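Engineer: So, here's a batch of structures to check.
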Structure 1
Amino acid sequence: MSDELSKNASELLTNIRDKGPLVWNFSNFVSMDIAANALLSIGASPAMAHAKEEAKDFSQICKAIKGALTINIGTFDPYWQECALEAATHANENNIPWVLDPVGAGASGFRNKNVEQLIKFKPTILRGNGSEIMAVAGLSGGGKGVDSTSTSYDALDAAISIAKKNKIIVAVTGAIDYVTDGHVTYAIEGGHEMMTKVTATGCALTCLIGAAIAVGENKLLSTASIIGIYDLAGEMASKVSRGPGSLRINLLDKLYNISSDEIISNVKTVSYTHLTLPTICSV
């Protein structure tokens, strides 16, 4: 584990808790509750606002106080599609950092069209599972509805390609998480399989990334750091959970209680240039 990365993760957590950044979330019906509570638990300030008529106002607030935007396409309909495009337009015009979560990309032409349109507005971060990232790259990554049937490693080449082509940062999450700008790739190990049994844990992570890039200057490092924190919180919460129901509660509690010492000692993150990326990344 890199001392620089673990130290950055600790400092990032302190900054989030001290500054309480506003994260404007264009989330979905399924994830709103856990996403908002995850942000509150870690010390950020969530705003779940979707109306097209509010996009300009919220973008101005985010610009003024250095907030961030997240857009999640999980339960889009044509009206929400218009609203999201309006939000992305204002974020792009006002240099607001933002995260795109292409939930279920590859499952339908409608979802694919949404991603294709939104990515033109240059999200700071694209975060998805293996199947979603492969679909964004135009590859067949399988997928079962909004669930992934491809591993994060399967999608690593696609993530690097997307990052280079669009000049953005791509985070592909799974048993091992990868964060890349196309040149440097971070691999983060942690979390617990039980987290896949709690709906919208990935969507909540997207919103936490929003908090990280609102306060962190180095967006690549900040994204890798918040994923490391989240994975560690999930891993620790799973040890005191009897099943998915208690894990959901314990995960929020751990995000609230996690300490800098725990992060420095336990976050499992390493970095590689993509030229030296090993076949199997384990730390």
Structure 2
Amino acid sequence: MRQVLHSAWEATSGGGGGGLVAPATAQPAQQAGSAPPLMLAQSYRQQSVNGWLASEKLDGVRAYWDGRHLYSRKGNIFDAPADFLAQLPPFPLDGELYLGRGRFQETLSRLRNKQWQDIRYHIFDVPQAGGGLNARLQTFTDWLEGQPQKQLRLIEQIPIRDIVHAEALRADIEDAGGEGLILRAPEAPYLATRSEFMLKLKSHDDAECRVLAHLEGQGRHQGRLGALLCRLDDDRIIRIGSGFSDAQRQSPPPIGSRITFRFRGYTDKGLPRFATFWRIREE
């Protein structure tokens, strides 16, 4: 049996990374310390998407504005500059803090170091507005007119004919260095759940898990990381042994951290196949 270099029971609890502070006073729509009420995407599984809307899936950091504070996906409050927050409306927004394609790690670094000047908040929904997606986004567009802001953007929503049209858009975006598409049912309401009316369309699947242990490698990896032992959100355990650089094997993701991994399909037992490390997930 492989040697366990470090285990979850040896880890000490830690706070969020720089640029985030612990949630403060409870808000009417957001309890302190709890995750914001986000609508989350399912993966595309051959559903009919005729007449839906498509937008680029930005490789940024999810951010929920409740009208007073800007929250991360896990419920931490971003320590954003006052001049950034002054640009935001008095009603909730859902979107991504984003620098550009292929710049996710740089985005995290700038948020930690309070270097927000080039960060843009790309909006893809207005959770408490009424109507379908276009009507909700129109609420934001109407408010935006004449507002003195520089860092807010509306994510373009493109009507698609069918999945063939969507796949062509996805290929164009991925060829240009993007992550894929988000497909939305135009008349569906904003629901704080993993919704069948909001789908990810990408050439690969990805998921998140919690690092439980570092398993020592063999051969050329002896004395450094061979694989991560991780717990999925459904409490099942998987092992991830590929996708790491030499530097990451020397200094692997910390015990207790959440990571994102890519995979292709599922085993007969429903576990991800060919799981490959992608990156540490900011909480």
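What follows is calculated from the coordinates using simple rules that are stated; it is not laboratory data. Quick caveat: nothing in here was measured; it's all calculated off a predicted structure. Cβ atoms are built from the backbone, for glycine too; each structure is taken alone.
Engineer: Out of 1, 2, which one gives 20.4 for Kirkwood radius over Cα pairs in Å as computed from the coordinates?
Structural biologist: 2
Engineer: Okay, next question. Taking volume of the Cα convex hull per residue in Å³, for residues 113-152 alone as the quantity of interest, name the structure among 1, 2 where it is greatest.
Structural biologist: The maximum falls on structure 2.
Engineer: Using the calculated result 98 for volume of the Cα convex hull per residue in Å³, for residues 57-184 alone, pick out the matching structure from 1, 2.
Structural biologist: 1
Engineer: Suppose helix-only ellipticity at 222 nm (-39500 (n - 2.57) for each DSSP H run of 4 or more, over all residues; to 500) works out to -15500; of 1, 2, which structure was it derived from?
Structural biologist: 1
Engineer: Moving to a separate point now. To which of 1, 2 does the computed value 1.00 (FRET efficiency 1/(1 + (r/R0)^6) of positions 73 and 193 (r between Cβ atoms, R0 = 30 Å, to 0.05)) belong?
Structural biologist: 2
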